[in-house]
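Pasting the structures in now, so scroll down.
Readers should treat all values here as calculations from the given coordinates under stated rules, not as data from a laboratory. Just so we're clear, the structure is a prediction, and the values are computed from it rather than from any experiment. Cβ atoms are built from the backbone, for glycine too; each structure is taken alone.
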Structure P
Amino acid sequence: MHDISVRFDTTTPVWPGDTPWSCTWAWEMRNGASVNVSRIASSPHVGTHADAPLHVRQDGLAADRLPLVPFLGRAVVIDVSEMTGVISLAALRRAGYTDGTVRLLLRTGQTVASGTFPQSWPSLDPVAVRTLTNEGLKLYAVDCPSVDDRESKSLAVHHAIFDGGAYVLENLDLRGVTPGHFDLLALPMPVGPLDAAPVRALLRPT
């Protein structure tokens, strides 16, 4: 079993300008309370998380309404760490993608699990994403901070995924995972109405 989750704590790099994870205490036993009770503040995009359509659409589905089936089942990990810029469908197929993949995890090598926020990472061509969802893709997951590139303002990949009825998983830690076929368990927490949900993500070789 591989735990491919990025930690959800003060050490986790966040998107520049976003709210980092922090923790204070409502009650502390050392101060005479009968229990320890913590209080946290954070963007839901810290660490491994599932984006909800609300993230990019004002009337989009919130995180507490995300379906579970896309985040549970057979998945394929593909290594694209030698690629830069926009990845075409042809390049993705050369890297090992096969038609009809339902859950696709891309290892770009640009993960915040390294302790720093990456300056750039590759992203799929939105036209390729539409082809993938037409072929049955239900989950597109990446180890980098976003399925779109860092400077994107249109977030065309997010929109292509949601238009195709698929869902998004970001900030995975795939450094110790060999590309191949796995069973994925990466259920989003029912928190809402938020634009993203924290996820504990696991892979089991098939």
Structure Q
Amino acid sequence: MPKKNIPKLAIRRLCIYKRMLSRLLEKEQETISSKELGKLTSIPDYQVRKDISFIGEIGVARKGYNIKKLNDHIINSLGLIEVWNTAIVGVGQLGTALLNYPRLKEMGYNILCAFDIDPKKIGKKTGGITIFPSDRITPTVRKNQIKIGIICVPPGAAQTVCDALAKGGIRGILNFAPIALNIPAHIVKREIDFTVELEFISAVLNLMKKKRS
């Protein structure tokens, strides 16, 4: 049986395992060991075993895990079978790419609407999704029972968008704007700053170069 209090970092890693297991299923691989799964995900095998123990062991000693059973077990334990009504704010290049990404729906994210400030975009559809004016975020989110909001706007507009989503009853926010948002504690948030990730890569490469010299 899954444990009630799974650490958030473990949840994140379990999602990484699920993604890798899904890829292996497409290749029709049947079993995998914790060592192999760790190697594929760059996570130590002892950590893989510990994370899976949070949702209940299903492996067989020295035989590893049945990939389909483990994948299904992670999905069921984390409730990833649930469908979430989702909205995207900001229909620039990133927002447009997400609206046209078919796997989001396959993964359970039902994008019902999008928002933008550009009057040329409002009322039109991208990826089959209608674009609404940004000043209608709160009532539209509330009316459509949107639970997850994806923010793809410039940093200067991100906090205003976040506040409007929160007032509409949003429960989770994925923020792509390169700014830390003030988000109510009851809302689950993830913030992705590409510039920080690129600077991390640059810093590691520079440190490796200095170490070799």
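Values as computed for the structure displayed
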read-out: When distance in nm of label points 7 Å out along Cα→Cβ at positions 115 and 155 is computed for each of P, Q, the largest belongs to; value: P
read-out: Ranking P, Q by FRET efficiency 1/(1 + (r/R0)^6) of positions 107 and 123 (r between Cβ atoms, R0 = 30 Å, to 0.05), the structure that comes out highest; value: P
read-out: For helix-only ellipticity at 222 nm (-39500 (n - 2.57) for each DSSP H run of 4 or more, over all residues; to 500) computed as -3000, the structure of P, Q it came from; value: P
read-out: Origin of the value -0.22, -0.34, -0.85, -1.57, where log10 I(q)/I(0) by the Debye sum over Cα atoms at q = 0.09, 0.11, 0.17, 0.24 Å⁻¹, for residues 51-162 alone was derived from one of P, Q; value: P
read-out: If relative contact order in percent (Cα under 8 Å, 6 or more apart) is computed and equals 13, the structure in P, Q; value: Q
read-out: Given 1, 6, 12, 15, 15, 13, 13, 11, 8, 4, 1, 0, 0 for P(r) over Cα pairs in 5 Å bins from 0, in percent, calculated: source structure among P, Q; value: Q
